[in-house]
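Please find the structures below.
The numbers here are math on the coordinates, done by the rules we state, and not lab data. What you are looking at is a predicted structure, and each value in this text was computed from that prediction instead of being measured. Cβ atoms are built from the backbone, for glycine too; each structure is taken alone.
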Structure I
Amino acid sequence: MTGQRIIMTDPKTSDYFYEEAIKTLRTNIQFTGMDIKTIVITSCYPNEGKSDIAFQLAKEIGNTNKKVLLIDADIRKSNFVGRYQVKQKVSGLSQYLSGQAEKKDVIYSTNYLGLDVIFAGPVAPNPSELLEQNSFEELIESARKIYDYVIIDTPPIGNLIDAAVVAKQCDGAILVVESELVSRKVAAKAKEQLEKSGCRMLGAVLNKVDVRKDRYYSKYNSKYSYYYSSGNTK
């Protein structure tokens, strides 16, 4: 189903706690059951880190010898190509949904184990209308038959309907919430919007936690640092 191969470079520096959190997220998703294969990831506001979590989660799932497709469905304002330093010219979702490219021409294999990607493509003037087309539903259904998981990154659900439109085609949803930014009321509204689409709410990810300010995480961090600096390798 894939077309050409592209090279992606992850700019994120190594972070033990972040990597362990992604592994925990991956494990929790796997325990939701075999019927959860297509997952939408969104946030309340821009810049809460949802796109990076979507990428890291997809990469981590691939590391477990699962076949995963990451779809960048933010056809309003995407930076996947720039962020992951893709040098090749690529076609994307907006071109497929508007009839300018075939399915095989927008699915790329990557240099990461088990991971294929569909990029967003050029900015479209009518994103929600494109995502509501039968062609998007058909794309998800065909991917479901080939991949173990399909992870779909969408624009924030706070003031756009794209995520809810995409969620209609998905088995589960994850809401990324930035620590100390999003109020309980706003998060609850986002959760309600996703659930109204008929999509199962899998949970929320609390992102950008300041471990220096949080007493629990600070204590854990200090204990962990001591554990490894002492040379204990158990």
Structure II
Amino acid sequence: MARRTSTGVQRAQKLYQNALERDEYQSEALVALAWWHFWKAWSEHGLKSTKYDLEQSTKLSRKAMLMDRSDSRVHAYLGAIAIMSNQAKQAVGFFDEAIRLNPSLSFAYSSRGSANLLLGKPELAPVDIRNALALNPADYYRFHSLAELAAAYYFSNDYENAIQTAESSSFLAPRYWYARLIKIASLVSRNGPDDKTLAVKEKAEISALKVNVSEDNIRAIPFIKQEYNQRLIDVYKEV
């Protein structure tokens, strides 16, 4: 899974399934396969398979919870599934419980930060996301947490930190379009002497990587305040 390649992801699924064939109640394999389906749904958001993968992740997470209700990861995964299902408010409760069970679970902190950002409370997100980054500096999804932090800064009008953090995310995952979009939006909003030129350059780099940044993709981000989506769409069209 850590390779984030199609071959690696396919192999991971087979290994998890093999483990469950040997013992269908093996909680570690249940948790791992639940995460596998969630990651697939997240990375392929908008495809027909997204709903199926979220349903599978929910089913596996709840089965794992029957094995061990104190496993904080399961609560965090159910919260992440709630976010993907446009239920960010309900997600916060899952993350609170996950953190109560394990105050060192970085994923729960970063996800609670994302939930508050989606709920239109970007000022609450940075503390949680910075905690997550500190708790797990080697996290191979670090690029995602950094992009969420950059977005929180952007919607809090802290454009300097938004640009720097978005750049850190893009360094780790150059094809992750959300971080690049936040950088472009922050450059346009900062409106320094060279910022428009830098924003145009950033958009050209996205195009060179053949990354599809469409209005539909931006509108699919589950912000409660749809003006957040429109703000990003307008900025991207402007550049």
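Among candidates I, II, the computation of mean count of other Cβ atoms within 10 Å over residues 73-80 that gave 20.2 used structure I. Assign the value 22.4, calculated as mean count of other Cβ atoms within 10 Å over residues 33-40, to the correct structure from I, II. Traced to structure II.
Here Cα extents along the principal axes in Å was derived from just one of the structures I, II, and that gives 59, 40, 33; the source is I.
Quick one: helix-only ellipticity at 222 nm (-39500 (n - 2.57) for each DSSP H run of 4 or more, over all residues; to 500) came out at -11000 when computed from one of I, II, so which one is it? Structure of origin is I. Quick check: 11 is what I get for relative contact order in percent (Cα under 8 Å, 6 or more apart), calculated from one of I, II. Which structure matches? This figure was derived from II. Given that mean count of other Cβ atoms within 10 Å over residues 105-112, derived from a single structure, equals 18.9, which label among I, II identifies that structure? It must be structure I, since only it matches.
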